[in-house]
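Presented below are the structures under discussion, each in the form of structure tokens.
Rule-based calculations on the coordinates, nothing more; no lab input. If you're wondering where the values come from, they're calculated on a predicted model, not measured in any experiment. Cβ atoms are built from the backbone, for glycine too; each structure is taken alone.
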Structure P
Amino acid sequence: MIPLCEPNLDGHELAYLTQCVQTNFVSSVGAFVGQFEQNFAAFLGVPHAVAVSNGTAAIHLALVLLGIGPGDEVWVSDFTFAASINPILYLRARPVLVDSELETWNLDPKLVVAELKRRDRLGLPQPKAILAVHIVGSPLQLHEIAQVCWQFHVPLVEDAAEALGARYTTGPLAGRQVGSIGDIGCFSFNGNKIMTTGGGGMLVTADAQLAARAKHLSTQAKEPGYAYFHDEIGYNYRLTNVAAALGVAQLERMDHFLEAKRAIAKRYDTAFADLAGVRLPPRPADTAPTFWLYSLLFAHGWLGPLQWLEARGIQSRPLWTALHRMPPYRDCARLGSGLVAEELCDQGLSLPCSVHLTLAQQDEVIAAVRQYVLKS
């Protein structure tokens, strides 16, 4: 089986894990945690990074830091993995599902900006936060959303779990990476992400007070000192030293990982450019996507090609089901028709794109996809 997206652990991972075992620092106390936070902040170009147990924890903490509570309205992408919306519901807040745009597959900035301006014009309450998701490595068209959020004092959280390393190349955000623009950015290091800690996540911000409180809350809100004194309800969200050791090693090779992902995507693009009924992944002109997952849209749906590839020993995976189609989220308010989100989830299929995917393996995937499309 050619796997969809495997981690690459050929660097200093084993050496750093051995250090953890030899020193007995395997829990959340250990030098690698602070080193990982420092190195990640430097890589992203932000002042503060707080390592946490997973990307969902990062989003949950971000919303807690912003004071989100019962009944508060939080806008989130309709087309995203469920981990984006669940923390909103943990806090008993009210999600509003925003439809996508085909240009980037991310939430539609025109819908967001128009509704924020409409509410301002009519004197209506604004959302308590917007949780903007960068889908499968493609940067959201964020500049105008960020400008209007700042104008109307709406906190902006970036869910960059799928897009670490993606950046803006031209325009007002040129040189900035996703996750570094909003009030808070959230990342995931699950096993299939571009870099992994086996799990784990990161919360980043330019606000020193938010960063300090995030670290405090992530360690059960325990006050310094010998006594076990907790000044508020906290969470057991800290990353372990073992996981951070993996993160330090992986981050050392992020440039190589990103180069490999983009090379794989470019080769796929060339191979599939002439296929009718197949749409290539977005490449917005002002951005450098990472192609965490290389995904195609098949006009007649993803099931046929998935089964065809599976029969040939090639793993693939459909994109996320639109949130409004699933029982826990059907009653959520919506912004936009949801038709674009439905098109993406009905047609989207991700192909093998591990950073160590060989040319021979990729040729096999390309041949199988072309055979399926040309016979259909």
Structure Q
Amino acid sequence: MNFDRRTFIAGCGTFSLAACAGNGPALGPSSGRALPADLRPINNPSFMKWLDAFGPRARRAGITPATLDEALSNAGFIPGVITRDRNQIQNRRTLEDYLSITASDEKVTKGRAAFARHRTTLAAIQAKFGVDARIVTAIWGVESQYGEKRGQVPVVSSTATLAFDGRRANFFEAQLLAALRILDRGDTTLRQFTGSWAGAMGHTQFIPTSYQASAVDFTGDGRRDIWSDDPTDALASTASYLARNGWRSGLKWGAEVGTNGPSGRTIQPQSGGIRFTVTRNFNVIKTYNNSDFYAIGVGHLADRIGGAGPLQGKFPRDANGLNKDDRIAIQRGLAARGYDIGTIDGVIGTKTTAAISDFQRRQGLSVTGTATANILAALT
């Protein structure tokens, strides 16, 4: 396909409300949780002028007048989409940190429960497409926390905003046209048509063009519904996507070097860290997100969902001389003193940094927000 997840992820980071009365922008289905103010569609004269010019192009591309009129009359400019697109930064986390988030104990526990709950459906999907059901479940977990975070932003408005902005105009106009074709086909309604700020949709976060190429109606109800609470079509569509991109049935994605894994090339994504042997299916996972970290995260989470234990090797100490256990001890020490540091996982994020800064300030120390051996000693 011309536009795929590889293209999309390279330019994007990875996320309901009752529709407004009258002709205002549609905000998507109600879930009791409000969108941030900057992710609500608003009127913008320049954007509306762009929509007027886009309409004839969409009609020439085959979008029916009824769909076009409904979708564009309810579309609005979303300022927060532009802000997020402009503020993307390269992920600087280590593989150890990435796996602590992607294959956390919580993700493993929820993944095993989800796999058991949908065992019959997943077995049927594996039989149909030849893709390991644990891999499909792991992608579901990584992309939307097993359906808990499917995204609330109106897809037509978000893709139109990005196409109007112009930084990747051709790419996002293609996404907008694909989104309109999804509505034309009747796979979902405008009110239910929500996704992340950049237009990734549903349980497994398809972009519209990838959805058009690979989505399937596995339930047989006539719609390829990846948005509803039932994840069946989304899981089957993910398997369909991987199969179309060359998944080889019965072949593992890879394994930690030194364990009983398949033969293949060896990689070491983090200097001084664990080495992995990977197969061609590892590269197929990367078509979903072109990142070694992502493919290892999905593969390792899939193994854990299937009953495997944690990785056996160790990662090197960080730049401040701490290992993961040390960082966890710091987080526990902060939590015991009443700080909200989020999940205790050894990953030093914004909440932990803010808590360390406040602790240093209260102790009369130089405020750096950095997890160090001195902070560890002071908190334990």
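Source structure of the calculated read-out (helix-only ellipticity at 222 nm (-39500 (n - 2.57) for each DSSP H run of 4 or more, over all residues; to 500), -15000) within P, Q: Q.
Among P, Q, considering only FRET efficiency 1/(1 + (r/R0)^6) of positions 124 and 244 (r between Cβ atoms, R0 = 41 Å, to 0.05), which has the greatest calculated value? Can you show the working numbers first?
Values: P: 0.40; Q: 1.00.
Going through P, Q one by one, FRET efficiency 1/(1 + (r/R0)^6) of positions 124 and 244 (r between Cβ atoms, R0 = 41 Å, to 0.05) peaks for structure Q.
For the set P, Q, ranking by Cα Rg over 2.2 N^0.38 Å places Q highest. Using the calculated result 0.15 for FRET efficiency 1/(1 + (r/R0)^6) of positions 60 and 236 (r between Cβ atoms, R0 = 25 Å, to 0.05), pick out the matching structure from P, Q. Clearly, the read-out refers to Q.
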